[in-house]
Structure P
Amino acid sequence: MYKAVMFDFDFTLGDSARGIAESVNYALEKLGYAPKAFDLIKKTIGLSLPKTFSALTGSDDFDAANIFSTYFKEKADLVMVDNTDLYPHTLDTLRSLRKQGIKTAIVTTKFHYRIDAILTKYNANDLIDVIVGGEDVSVPKPAPEGLLYAIDKLGISKENVLYVGDSIVDAKTAQSADVDFAAVLTGTTKAEEFKEFPNVLISKDLDDIRDIPANFVAGL
């Protein structure tokens, strides 16, 4: 029986692509790089900022990646919350899980305070029990640190946890933490790609997630 359902944020609970693209290109241009296409930036969403920098520029310069991260944050602090929309099924899913007595968490590379601000925008802070952001861990996803930290905070066994995400990074995170994984297809990853990883569900969106604890209890 699942006692906690934990979520990635970007392309899982909501869409911040516009704010991310604006912040990425601001940071790149400050460093002398040409802006990148929106669709190319979308494919990097979910990576840590240093890995995003490397993926978009081909550079492994550690210092430049740190400067990129600083510029990204500078712009994101101004534009990210206003340019983030929760998906249509997000609030209903979280409320349904809450009614079932299921704990919830967000484990993301996004900054913790940014998630707080987005939830406040939607009056949804009371629907999430634990948030683990990028600044809360020493090693980003797909390392299991953030997921294991959230599990520890809730005091729940790994066997009773489901992690929901939209990317291969999320699938690898669940696998490395040894917890069940459910994939949603609201990001850029295709269903066929998720089939290479252990999963209990591949769904087009969150609508199927809200009933999954009850289905598993019933043995469906």
Structure Q
Amino acid sequence: MLVLASASPRRRDLLVQAGYEFEVLPAEVPEDLRPGESPIPYVLRLAREKAQAVAASRELASLAHHRRPPLILGADTTVLAPTGELLAKPGDDADAARMLRLLSGATHQVITGVALLAGQTLDMAAEVTHVTVQTLSDADIAAYLASGEHRGKAGAYAIQGRAARWIPRIHGCYFNVVGLPLALVAGMIEAMEQRRSLRSTTPASLSSL
């Protein structure tokens, strides 16, 4: 069984698009950046903490109708502005406008950390995509904020929505910018399942060698 440790409708939709069957158990963990923490360790830590929070939850126990521990998928996405500032979800419209001005006319990075937890086994990886944004006018930003699309989005924009008109090119995984790098996740799930299958078919006398 696969469990998505996220309330993000975008991650849910991407997993459905990729053909996965899964349960959704959102994890609530503090997303504060620790002093001196760089982008990739930051998103990896949050992805791991989300997966671990769901693994320890009572809700998971109610779904535990399986022989093996479920695969719990945690993920966290942040935006690294050209200035080096990490842009999480905007606090309000003024903060969103500030973020969009930082991204305007430049290339930034979208970074997603992925954690896959099965019992005591934890795999983690990160994906980085470079996104170029055209120069935005004050009118562009005001109209975008009026749409409300920026709310709850790292970096204050959604590439799959109206902001697509501003993005002439990306380098890397498009789905990473939406919120979940599907090829990376699929590879991690396949590798985890293969290892679990190998362990379950290995005779005890050999596995102890």
Structure R
Amino acid sequence: MTDMFRLRGGDRLVIATHNEGKLREFRELFDPFGLDLVSAGELGLPEPEETGATFVENARIKAHASAEGSGYLSLADDSGLCVDALDGQPGVYTADWAGVPRDFRRAMQRVENQLQAKGAISPGARRASFRATLCLAHPDGTDMIFEGRADGMLVWPPRGDLGFGYDPAFMPDGFDITFGQMPSGDKHSWSPGQVGLSHRARAFAKLVEACCEP
């Protein structure tokens, strides 16, 4: 890794999002490192059109747009829910399934309706994973990619009002509660040297190892 991607206390890092839930999670994750975090939304940067066919492509689109628009290192997350019985859907269209304006209760209902239509009732038929791709982009056009994954199953009805998005419908392996029932510290369960629980925390652990100074 070159020094241009090294993150030190006091450095400004743009989080390439207009999603308050994602920004909140990144503020919590980066808290030990003393960075100056600001979101693309707070800077008034426009949201680029996510035209990629993969999480990596969309993360790159967002990160590079913020890096070019701000002149600072920028970090984008593209993440989503991949349901085995639905051939990996909604995948990169995870947010789109929530419509405009975003209504994730409606999105979770859409997933459940499709699972019911396929007769996916047993726990083994309701396997799913959350995927996260982080892209750390430099204003010069170069970047680094970090990926994380959390496996589990979908439950119905949704449980809990913590987290955001599809969290209330996703129960990670090894737990009997959903992400929507977990405090954020438990959901991420990240600390230096640990991989964490959530997909975002697992991708973040790789970024920290490569780029962050203690």
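Just so it is clear, none of the values below were taken in a lab; they were calculated from the coordinates. On a predicted model such as this, the values are computed, not experimentally measured, just so you know. Cβ atoms are built from the backbone, for glycine too; each structure is taken alone.
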Quiz item: 4.0 is what came out when distance in nm of label points 7 Å out along Cα→Cβ at positions 95 and 199 was calculated for one structure; which of P, Q, R is it?
Solution: Q
Exercise. Identify which of structures P, Q, R gives the largest calculated value of mean count of other Cβ atoms within 10 Å over residues 31-38.
Key: R
Quiz item: When distance in nm of label points 7 Å out along Cα→Cβ at positions 55 and 79 is calculated, the result is 1.9; to which of the structures P, Q, R does this value belong?
Solution: P
Quiz item: Comparing Cα Rg over 2.2 N^0.38 Å, for residues 47-86 alone across structures P, Q, R, which is largest?
Solution: Q
